[in-house]
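Computed from the coordinates by the stated procedures, all read-outs in this text should not be read as laboratory data. None of these values were measured; they are calculated from a predicted model. Cβ atoms are built from the backbone, for glycine too; each structure is taken alone.
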Structure P
Amino acid sequence: MPKIGPNQPCPCVSQRKYKKCCRPLHTGGHSPTAVALMRSRFSAYALGLTDYIIETTDPNGPQWQADRLRWQSDVSRFSKAYDFVHLAILSHETVEETGTVSFRATLNKGSTAEFLVEKSRFSWVSDRWLYHSGIPLEHP
């Protein structure tokens, strides 16, 4: 997993330094918006922060796994298999306690670029945003 210094550009491609972008969320802060959580989860995958991915997943969503060790292994394997190159937020909306964020992520596996395009759903649970689920979208 890549290491990142606080003054380096954030892996979420926000054009901000890591210390002013995703790091505060990775170190215990709560995301103010569904978009910020989306960005911080992309960065967490890029940095191999498996516990962060698990802790920001809604227990009522389909991604939740009761076997935490297996889940950590699955997330770690996915994070190590790809270089997380770029994140583009295509659209977002928040209605009451539900947020949606459509995005396009560019992931490299070796020299091959792959794209993950999804409309993610986020839930406001216990005063914080959590990832609930995602629907694949057509690659734009």
Structure Q
Amino acid sequence: MSSRNFTALADHLARARIDFGSDSFKAVLVSAVPSEANLDAWDFRNDVTSEISGTGYTAGGFAVTAAVSAVDAANDKVDVTFTTPNPALTGATVSAVGCIIYKDTGVAANDPLVCFVDFNGTVASTNGNYVVTLSTPLAVKANPA
């Protein structure tokens, strides 16, 4: 699977639950790729069932920063680029296949899910620095085709 937006993202945006320009976001590391059914059904962080645990990792994940591009009228979209601290974790003994980005409200049942980022395999560290690179922007499209 490749990285994907959660289906609920459109609902979160329509109901003004997410403002990429001013809200705080986090990423949780996960041990399993969400199924298509999960991507369609999960809407808040309390739905996530595969968050990892490990030395140097705090439940709830780590902060990420969102930057919003100008409107791309030719492609009917706005890109949102997320960046992570480098390294995301220090002294960590963890492994993950991806991460889930969400808006951080402080309450899992109220934290809207944004997208799943696929690492295209397991990324691990043993008592070292864990680096997460989010290179592909999230595209919010007005006219998905």
Check: Here distance in nm of label points 7 Å out along Cα→Cβ at positions 6 and 46 was calculated and came to 1.9; which of the structures P, Q was it taken from?
Finding: P
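Starting from the value 15.2, 46: which structure in P, Q was Rg and Dmax of the Cα atoms in Å, for residues 30-101 alone calculated from? Spell out each step's value before the answer.
On the way: P: 12.9, 36; Q: 15.2, 46.
Corresponding structure: Q.
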Item checked: Value 24.9, calculated as mean count of other Cβ atoms within 10 Å over residues 38-45, assigned to which of P, Q -> P
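If you rank structures P, Q by FRET efficiency 1/(1 + (r/R0)^6) of positions 70 and 126 (r between Cβ atoms, R0 = 41 Å, to 0.05), which sits at the top with the largest value? Walk me through the numbers before you get to the answer.
Working: P: 0.95; Q: 0.45.
Once FRET efficiency 1/(1 + (r/R0)^6) of positions 70 and 126 (r between Cβ atoms, R0 = 41 Å, to 0.05) is worked out for each structure, P has the highest.
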Notebook entry, point to check: With distance in nm of label points 7 Å out along Cα→Cβ at positions 86 and 110 computed per structure, which member of P, Q shows the largest figure?
Noted result: Q
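To which of P, Q does the computed value -2000 (helix-only ellipticity at 222 nm (-39500 (n - 2.57) for each DSSP H run of 4 or more, over all residues; to 500)) belong? List each step's numbers first, then the result.
Working: P: -8000; Q: -2000.
Label of the originating structure: Q.
State the single structure among P, Q that was used to calculate relative contact order in percent (Cα under 8 Å, 6 or more apart), giving 21. Write out the running numbers ahead of the final one.
Numbers: P: 21; Q: 32.
This figure was derived from P.
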